[in-house]
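Pasting the structures in now, so scroll down.
Each value in this text was obtained by applying a stated rule to the coordinates, not by laboratory testing. Since this is a predicted model, take the numbers as computed values, not measurements. Cβ atoms are built from the backbone, for glycine too; each structure is taken alone.
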Structure I
Amino acid sequence: MSKVTVIGTGNIGGVVASIAAKGGADVQILGRDQVKTDAAVQQAGAAAGLVGDVITGEIVVLAVPYPALAEIAEQYGSQLEGKILVDVTNPVDFSTFDSLTVPADSSAAAELQTRVPGATVLKAFNTNFAATLGTGQVGDALTTVLVAGDDDAAKQRLIDVVTAGGVSAVSAGSLKRARELEAVGFLQLTLAAQEVIGWTGGFAVKK
C-alpha cells in the first residue's frame, strides 16, 4: 500500500487526497487551518494533521501556493530526504496575471529540487482543474494527469496511485518539461479567468 501525504487543504489538495484514498493508499492530510483540514479529511477519508507534524507519506503532494514551497522545504528540511515530492503549483505573477515568476530557463519544480536535493521532485496536477480531477472528465475526454520528473520509478509510483484512483496519468518526460507544464497551466488559468473556458473544462489528452 502506498503512503501519501497531502500538504494543503484547498480544492486540489482535497481532490488529490480523495483520488489517492479511492485507489487504496494510506493518506495523511496536513493543513494550517484545523476546520479546513477536518473538512478535507471527511471528503477523503484520511488521517488529519497540521503543517509541522511528522510526514508519514513516502509520496508528498505539495498542494500549496507557489510562495509556500520554499517555506515548507525549510520547515521540513531533512525529513524530506528520500521522499517523492509532487509540486502542483503554477508560479503565476498574480499582481499582473501576465507572466510566470520563475526564470525563463527554470520552473517552480526545478527550484524545489534545488532546495531539497535529497528528495525526488515530480511536477503533476498543475494542468488540471480540481473539478476535472474530481469527475475524471474534461468535456467528452478523460482527465489525464501529466507527470514530469527525472526518476522513472518515482513517476510510475505516482502514476500508479492516480490510476488506481480512477484517473488517467502519463509521463510527460523529464523534470525539464515542468517549464512547459507550468506554461500550459498558466495559459489555462488565464483562459478560465477570461471565461473563455469553464473551470470544469481545460486541456485534455486524447490517445
Structure II
Amino acid sequence: MSFFDDIPEPPQRPRPPKHVPPVWAGPPGDELPAVVSVGQFFHRSDRLVMAAKSVEVFSTGCLFEVVWAVRRSGETDSEWSLVTDQCFNRGGYRLDAERGRGALRFGVALPDGRKTTTSQVHPDMFEGSEAVAGPVLMMAGGGGGSANDDELFASSRFWLWPLPLGGDPKVVAQWDDLGMAEVSVLISGEQLAGAAPKVQKYWAAL
C-alpha cells in the first residue's frame, strides 16, 4: 500500500451562487456578437488621427471600437505627460472631471434625442442596480502604447446600453487640447437592426 492511498478525499466545497451582472454593465458573456464595419474618420490632422472601426452588436447593446494616434508637436515633457494621461485614460470620468472640457471625451447621441457620455455617472450604478435608466455608455477595455517619445497609439471599446434600434445613432468625440473640436460619426441604424438577429448564443442547442 502506498503512503498516499488512505488519505481521505477533501470535502466538497459549496458552490457559490452565479454572479449575473446587470444588463447595463457590459455585453452578455455567453453571446457571439454580429460585427458591423464602420471605417470612418472622426478627425485627421498632422497631430491627431481618430477613427471608428466597427460595432459589435449583442442582444442587449453594442460595443463601439475607436482607435487613435497622436504625434508630439513641440510639447514639453510635462505637457506631453498630460497628453499621454488623456490618451490612455480614454475619455474616462476622472480626467474629464479634473481637466475640464479640454480633455478627451466620448459620447453617443441617440435618434430619439437622448444622449450619454463616458463621464456620465448614474447613482444606481454604485449599487449594481438593474433599475439604471438608460442610455449608458461605459468604457469596456482597450489597448495602446508607444515605440518612442514622439508618438502614441491607443484604442478603446465603449459599451452602449440599450441597443439603439430605429434610427441612426451618432458617436461623438472631442479633444480640444489636441485641436479636435466636437465631431461625430453616424452609425447606420439599418445595419445595427440587420445585425441583431445574427447574434448567436454560446449554449444554444447543437
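Computing mean count of other Cβ atoms within 10 Å over residues 50-57 gives 14.8 for which of I, II?
Among I, II, the structure yielding 14.8 for mean count of other Cβ atoms within 10 Å over residues 50-57 is I.
If helix-only ellipticity at 222 nm (-39500 (n - 2.57) for each DSSP H run of 4 or more, over all residues; to 500) is computed to be -3500, which of I, II is the source?
Computed on structure II.
Given that Rg and Dmax of the Cα atoms in Å, for residues 82-177 alone, derived from a single structure, equals 14.0, 40, which label among I, II identifies that structure?
I
Could you tell me which structure in I, II was used to calculate Rg and Dmax of the Cα atoms in Å, for residues 58-105 alone as 12.6, 37?
Value 12.6, 37 for Rg and Dmax of the Cα atoms in Å, for residues 58-105 alone corresponds to I out of I, II.
Which of I, II yields 21.4, 78 for Rg and Dmax of the Cα atoms in Å, as computed?
This figure was derived from II.
Ranked by FRET efficiency 1/(1 + (r/R0)^6) of positions 26 and 194 (r between Cβ atoms, R0 = 35 Å, to 0.05), which of I, II sits at the highest value?
Between I, II, the highest calculated value is found for II.
Assign the value 26, calculated as relative contact order in percent (Cα under 8 Å, 6 or more apart), to the correct structure from I, II.
Comparing all candidates, it corresponds to II.
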